[in-house]
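Chemist: What follows are several structures.
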Structure I
Amino acid sequence: MRLIERISDFRSLSIVGLEKNTGKTECLNYILRQARDSADRWALTSVGIDGENRDQVCQTPKPEITVPEGMVFVTSEKHYREKRVVSEILEISSERTALGRLVVARAVTEGKVLLSGPSDTTALKRLLGRLQEMGIRTTLVDGALSRLSLASPAVTEAMILATGAAVSGNVPELVRRTRYVCDLIELEEVEHALQAKLDTIDRGVWAIDEKGECMDLQLPSVFMLDKQGVDLLRYGPRLFVAGAVSDRLFQFLQVQKEKVELIVRDFTRVFAQPASYYAFVRKGGRVRVLHRSRLLAVTINPLAPSGLLLDSGYLQEAMEKSLSVPVLDVRREKDI
C-alpha cells in the first residue's frame, strides 16, 4: 500500500524528527506531492514555524513547502502575507500566536507557503477539531522544533518519525537510538476496561490491585520518590504513573523482587535513557500505555548539517532489519 493511502485512513498525522535537520520537510513535500489528486480532502499546518528556505540555527539550506492546488493550509497572519500562492481565505481563527491570528485558507494554485500554526498542543487539538467540522478528512501537522509531544495519540492519530545523520554519524548508534523511540511508540495498550478507569486520572502514582481497582499511593510525582519513602508495591506489582517517567523510577523498579508492570498514558511520557528502560525490561519489567501511537513509517536523511553523508542504501537496510515499519529515504522514492 502506498504511504499516502495509509495516511488517509487517519484524521490527523504528525511528522516528527528525532533532531533538527532529519528531513521532516522533505517527507512533508513527498506526501504533499502524492496528495495532489485528492488535495481538497487534506489540510496542512505546523506547530512552530516551518517552510523557511534556510535553517535559522545551522544556517543550512532547507526545502520550502509546496502546497498543491485545492489544499487547505493554516498559518499565522504574518506568514499568510508572505505566501507565494494564490489562495482564498476560509476563516480567520480567534486563536492568536506571537505572529498574529491563525488564517485558514485554500490554495487556488500550487505555490510556496510558510507555516506557523498553533503554538501548543492544546490549541492544535482545537484546530484539528475545527478542520474536521469544515470537511477536512486528514490534517498533516509538521512538527517544527522536533517535539515528540506532538505525536501523542491525544493530539494526532498517526505519525511519521524522521531520523538521520543529524542524530548520529555512526550507523549502529543511529539505529539504536531510533529503535528505542520506535519501541516506546509501539508499546502495547492496556485492556479496555482498565484504560477507561485510568483515563480519568490526571496526576499522581497509582497501584492496580488484583481485582483491577485503582489505589492512590499519595505520591504526586515520581520525582518525589526518594522524599516520600512509600512502598509502591504494597497493593501489587502493577503501577500507573499519570505524569512523566524518569530514569530514577526505572532504576528503582529494576531492583524490586517482583516483576513490575508500569503503565503510562502514552509514549511521550517516558523521559528516560535507553539504558534505564532496557535494564528494567531485561529484569522482567513491562511497560504498557493507555493509548498507543500509530507509527506509519520512518524516514531517513543520510546527510548531516556538518556535511557528513551516510550511505543511504546501507542505512535503510540497517533500519529495516531493526524496525517493524517501512523505512523510506523520500529523496530516492518515486512519486507514484
Structure II
Amino acid sequence: MPDEIVYDLDELADFIGKDKDARVAFYGGEPTLKADLIKKMIDTLPAKKFVLQTNGFFIEKLGDYIHKLDSILLSIDGRKEITDFYRCPGCYDKVMNALQFLKKNGYKGEIIARMAVSYKTDIYEDVMHLLQHFPYVHWQLDVVWSNLWHLEQFKEWAEKSYKPGIKKLVELWIKNIEDGRILGIVPFLGIMSRILHGGRDLPCQAGREAIAIATDGRIMACPIAPDFDWNILGDFKKYKKIEIGGPCKSCNVYNICGGRCLFAYKERLWGEEGFNEICNVTKFLIEELRKNKEKCMKLKGKIRYPPYNNTTEIIP
C-alpha cells in the first residue's frame, strides 16, 4: 500500500456518511506516525465513535484529541520482560508512559491492553499483571503466520502452559463474578456475552459489518491481508461481502466462535492439522466458560461485550 493516502478525504467522508452508525478505527502499522492526519480525519469524518490501536510511543502527539477517541488499544504483551522480548528493549516502559499520559490527562474512554501471545507467554501471569494497570486486557494468539514457532511447539505450549493458565484465569474470573465483580478480561467477557445473549458471524465482523480501507482506496475485508485477492472487496463505489463456510458453519460452537479469524480460515498456513489444533484451543476456552453459564446469570445484564465494534477479536 502507498505510504500516503491517495484518495480524496471528502470522498471517504461521503462513503462513511452512508452509515448512520459508523465507527472508525485507526490501525497500522503505527497510526500515530500520522498524528496530524488522524486529527484531520476526526474533524472530517461523520462517525459516531473513533478507535485507535497504537504502540503508544507517540500518543502525546495527539494532544487533546485523545478525548475524541472512544477506545484506545495499547499494544503490550504482559510483564516487562515478555513485552520487551517480543517487541524491543524499552517498549514496556514506553507503553506504560502512554498509559500514564492518558490517565494524567483525564481520558474517560475505554483503555485496553492488547496482547500478542506466543511461546514465552504465561497467560495467567501476564494477564494478571496487566489487570493491575489496565481496566481491560485483550489477547490474540500468535499462530498460523508466526515466525517465532511452529505447530509442534504450539501444541506442546497449549497443553503445558496455555490451557492450564486459561483454566486458572477462568476460575478467578468466575469467583469474582460470584462476588459481584466483573474483571475486564475481554475474551471472557465477549464469549460469555455470546453464551448468554447469542451471537452471529465473525466477532470482528471482517468483511461483513466491518471493512478496512487501504491508503490506495481499496476496500478490504481484513487490514492484515492486503496482498490476497479474496480479501479485496471493492472500492468506495461498490463492494461485496464475504462469508465463512465449512467446516465452521456446522461446528457446535459456531454461534459463539463465528469462525474465529477470517485470515486463519482463508489461509491455513499450518495446514488442516494446524487449523484443527487452533480450533481445539478455542473450543477448550469456550467450554471452560460455558460450564459456568449459570454462575453468570445474576450479572447477565452487565455482561455485554463489546459495547460496539472496538476492534477486539473476542476469540483469541
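Chemist: When Rg and Dmax of the Cα atoms in Å, for residues 17-208 alone is calculated, the result is 18.1, 57; to which of the structures I, II does this value belong?
Modeler: I
Chemist: Given structures I, II, which gives the highest value for distance in nm of label points 7 Å out along Cα→Cβ at positions 89 and 129?
Modeler: When distance in nm of label points 7 Å out along Cα→Cβ at positions 89 and 129 is computed for each of I, II, structure I gives the biggest number.
Chemist: Computing semi-axes √(5λ) of the Cα gyration tensor in Å, for residues 113-232 alone gives 32, 24, 15 for which of I, II? Don't skip to the end; give the middle numbers.
Modeler: Numbers: I: 32, 24, 15; II: 29, 21, 13.
Derived from the structure labelled I.
Chemist: Then there's this: Which structure, out of I, II, was helix-only ellipticity at 222 nm (-39500 (n - 2.57) for each DSSP H run of 4 or more, over all residues; to 500) derived from, given a value of -7500?
Modeler: Numbers: I: -7500; II: -11000.
Value -7500 for helix-only ellipticity at 222 nm (-39500 (n - 2.57) for each DSSP H run of 4 or more, over all residues; to 500) corresponds to I out of I, II.
Chemist: Quick check for you: by Cα Rg over 2.2 N^0.38 Å, which of I, II is greatest?
Modeler: I
Readers should treat all values here as calculations from the given coordinates under stated rules, not as data from a laboratory. What you see is a predicted model, and the numbers here were worked out from it, not measured in a lab. Cβ atoms are built from the backbone, for glycine too; each structure is taken alone.
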